[in-house]
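Peer 1: Just below sit the structures, each encoded as C-alpha cells.
Bear in mind these aren't lab numbers, they're just calculated from the coordinates by the rules spelled out. Small disclaimer: the values here were computed from a predicted structure and weren't measured. Cβ atoms are built from the backbone, for glycine too; each structure is taken alone.
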Structure P
Amino acid sequence: MKVLKATLAQKEALEGFYEEGYELRFIEDAKGNWVVNDKVVTNGHFLSIREQLQALPLIDYQPKVIN
C-alpha cells in the first residue's frame, strides 16, 4: 500500500485539519515515518490543502508489528 510521508514539521502543520466531519491524522509506521493514506489527495474534503498533500513523497507503507 502506498502512503504519503510527512516530516514532523509537515505533520504538525497539516494534522488536525478538519472539514465537514473529516479530520486529517497521521500515524507512525515501523520505520518511524509519519504517514497518511494517499487517498486524502483526491478526497474533496481536503481540497484547500491538496497542494501541500501533493508535495508529500509517496512511499510503501511499513506496518508496525504488534506481538
Structure Q
Amino acid sequence: MVSEVIWSLLITSISGIILGLFTLAYKSKCTKISFCGAVIERNIAEEEKIDLDYNHTHNSLASV
C-alpha cells in the first residue's frame, strides 16, 4: 500500500517538474536552445504576437 502512494507521489512530482521546465523554456526569450544534442531555434517575435493576441481575446471575453 505504501508503495502505491510513493509511486503516485513520485510520478506526480516528476510530471510537475517537467511541465514547469517546459513553461520556463516557453517564457524565456532565448532564440536558440540546445539540450542533449537537440537544437531548437525559435521565432520569439511571432510567439509574443500570438501570446498578445491570445491574452487580448481572453481578457476581453472575461470582462464581458
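Peer 1: Cα extents along the principal axes in Å was computed and gave 37, 23, 22; which structure, P, Q, did it come from?
Peer 2: P
Peer 1: Here's another thing I want to ask about it. When distance in nm of label points 7 Å out along Cα→Cβ at positions 5 and 29 is computed for each of P, Q, which one produces 4.6?
Peer 2: The structure behind it is Q.
Peer 1: Who wins on distance in nm of label points 7 Å out along Cα→Cβ at positions 21 and 45 among P, Q, i.e. which is largest?
Peer 2: Comparing P, Q, the top value of distance in nm of label points 7 Å out along Cα→Cβ at positions 21 and 45 belongs to Q.
Peer 1: For FRET efficiency 1/(1 + (r/R0)^6) of positions 37 and 53 (r between Cβ atoms, R0 = 41 Å, to 0.05), the calculated result is 0.75, so let me know which of P, Q that is.
Peer 2: Clearly, the read-out refers to Q.
Peer 1: In addition: As an exercise: helix-only ellipticity at 222 nm (-39500 (n - 2.57) for each DSSP H run of 4 or more, over all residues; to 500), calculated from one structure in P, Q, equals -4000. Which structure is it?
Peer 2: That value comes from structure P.
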